[in-house]
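Visitor: What follows is a set of structures to go through.
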Structure 1
Amino acid sequence: MKEIKSIVEAYKTIDFFNTKAALATVSRVEGSSYRRMGARMLVLDNGTYLGGISGGCLEGDALRRAQKAIVQNKPSVITYDTTQDDGAQIGVGLGCNGIIDVLFTPLHAGDTNNPVQILSTLTETRKPRAIVFVTDSNGVFGLLGKTLLYENDVQFLQSFALKDIAGDVLEDLHDALQNQASRTVNYEYGGEAVRIFIEIILPVTHLILYGGNYDIYPMTRIAREIGWNVTVVTNIHKADKSLFSIATKVLHNKSDELPEADAYSAIILMAHDYKTDINNLQKVINTDVRYVGLLGPRKRSEKMFKELSENGNSISEKNMERIFAPAGLDIGATTPEEIALSICAEIRSVFAGRSGVSLRLRDGTIHGN
């Protein structure tokens, strides 16, 4: 989401009377690639660009392709195949070893098919959303690049241009939403092959920190650098002024206002005060957050659980699965910055359904399920 937000903000500054722009979007990946489906770069006609679609091996050619789309004022799809030992192929020899489709779309202010304007409505979404792109239509009705934001089934069936396959696309869209994973699917329409990119846009991770000591600051900075939203619940009268510019939101710990917590939120209790942490644990355990982290040794958290149980506030087995105590991956972290890194990495692994194991020990491909 960080890249999307950056592109949306940059797009808003474009003077379309004097500048033209296009968007390059990775719409299909087979095999290995540095970036995955949904990676983007915004390109201006003067050659400047923001974002990226690879590790640097494709950007130069993509820049030229995007400028061509601007001049011709029509979308196109280019396939980069780095699996073949062909020295003339863009990206060969740089270790990609994959097939990548990139959709180039000229952008026009006010166009309902403008993908950046569609994305701009999703930057603060708190539920998974789906966008459908036609990325290969063999010239069928000139629909290449056609983009549609899914709102509901009735809206989609009424608005999707390829009526004969709308039901099949909708079924695949629901499945993609269920699995929270983008996909590219091939269909047949009127005897012609049609390729559809179903992109799933997930809410930005919301990190909620309870505490006010000096380790709050590196945690906030690292999470913000990743692109997460960060709410800090602290004594605002004791907080350094820099916190208000770093964090997304700062709430007073004596206020009745509670942070918005959902299934895409993670909470870390880091007050370094036993009573404060145990009280906050009771406040947050019944929220929908997927991750609750506690700092300190295991004995400290076990003492909390025992005390809560003795007071008739036992934590259910299901809720215990969401509690990570001590929080963080075992990377030998000792400084506040390293501890913040280990905790953010653990949160990411939990949200991605990954183990956090070294990639060299992982079976299969880096991005495979």
Structure 2
Amino acid sequence: MNYKLSLTRIALFFTLPTFILFTASTQKNNYDSSTDTLRFSGESHLRNIRQLTFGGNNAEAYWSFDDKQLSFQSDWKGINSQPCDQIFKLNIDGSPLENGKRYMLLSTGKGRTTCSYFLKDGRIIYASTHAADDKCPESKMFAGGRYVWPIYKTYDIYVADKDGSNPKVLIGGDGYDAEATVSPDGKYIIFTSTRSGDLELWRYEIETKKFLQLTNTLGYDGGAFFSRDSKHIVWRASRPQGEEAEVYKKLLAEGYVEPKELNVFMADIDGKNVKQVTKLPGANWAPFFHPDGKRILFCSNHHSIDKGGRIFDVFMINIDGTGLEKITNSETFDAFPMFSYDGKKIVFCSNRQSDRKPTHDTNIFIADWIEKPGEVDLNFKSLK
């Protein structure tokens, strides 16, 4: 869904004020901490943070297989004339794209889009409602007094050429089909769908076009990603019980879901051996495997529940649920972490600003990943 969270909606609602190399070789001797103005104290695994977008709400930035580009969704008026998210791409070094500009529209510019991802050959996949209506679909933030995300049944998953041309339905039909990501070996796409009546994970085999349902437990299963070896999946899920289960079913029938309680799960790529990784209060979502396959990065507000749950940070945890570690520390909104395929960098989205002034804008940032923080990282202090 406009997730793999509805970033625009959650940022506004909470009124927030932004490998495989595992050696210390990434810790360059010439690092100047005084220039790392987007870094916050306590962010020992992140260095040389760089901002890539500069306004509006930009989310779900995901790497191309060659680590040279990012696809992302944006409602930033500087690049998007549609009042709801469209899909764009950029070169991470800021160089011009095929259109001669820094940012390039890949979706049709119609309807609402979400959840883009590169295929191994450079083509792009994303979910869109444009076939049903050129306009943005209507939505609301509350239903029955509850904060909700819309589940648009008009979402289908499209595939388009590298420049966004020739969009064609790849996965469609009645109901919600979105939140698609691609396995590193290029064989599978995993996505969330209501085709079975509930929000479940499905796997699509690109070569054979065969579908496999991976989950079948009541609750919202979504935002799934593959491990680097393409042998496991990780995702976020709700598991409502009792009265909450009835509320969940009622909201889903109305086209909504409440992101009140989410936790991180993992399984084999055929859906077997399901294991709940986190058992934390609040919303724990946007999980992504560390390249070693033994740890998971995810976003959570469990640590700010007593403050209204308005602060989201990226955390890291072992797949057995131990070793919880806080990765970001901006005291705003940090989410959607994804490692580059070479494991040297991480991309994420945040409300952070170098001047530390509060903002509703959510932008895209990349940083060097420091696997083994040195003294300069452990002792880093924000300038402001």
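Visitor: Rg and Dmax of the Cα atoms in Å, for residues 101-172 alone was computed and gave 12.7, 36; which structure, 1, 2, did it come from?
Guide: 1
Visitor: Assign the value 16.5, calculated as mean count of other Cβ atoms within 10 Å over residues 69-76, to the correct structure from 1, 2.
Guide: 1
Visitor: Could you figure out which one of 1, 2 the value 2.5 for distance in nm of label points 7 Å out along Cα→Cβ at positions 157 and 317 was computed from?
Guide: Checking each candidate, the match is 2.
Visitor: 1, 2: which one has distance in nm of label points 7 Å out along Cα→Cβ at positions 253 and 277, as calculated, at 3.5?
Guide: Source structure: 2.
Visitor: Next question, about the same structure. Consider the structures 1, 2: one of them gives -9000 for helix-only ellipticity at 222 nm (-39500 (n - 2.57) for each DSSP H run of 4 or more, over all residues; to 500) as calculated from the coordinates. Say which.
Guide: Going label by label, the one that fits is 1.
Visitor: One of 1, 2 was used to compute FRET efficiency 1/(1 + (r/R0)^6) of positions 45 and 109 (r between Cβ atoms, R0 = 35 Å, to 0.05), and the answer was 1.00. Which one was it?
Guide: Answer by label: 1.
Visitor: One of 1, 2 was used to compute Cα Rg over 2.2 N^0.38 Å, and the answer was 0.92. Which one was it?
Guide: 2
Visitor: Of structures 1, 2, which gives 4.8 when distance in nm of label points 7 Å out along Cα→Cβ at positions 293 and 357 is computed from the coordinates?
Guide: That value comes from structure 2.
Visitor: Which structure, out of 1, 2, was mean count of other Cβ atoms within 10 Å over residues 269-276 calculated from, if the result is 13.4?
Guide: 2
Laboratory data are not the source of any read-out in this text; all were calculated from the coordinates shown. On a predicted model such as this, the values are computed, not experimentally measured, just so you know. Cβ atoms are built from the backbone, for glycine too; each structure is taken alone.
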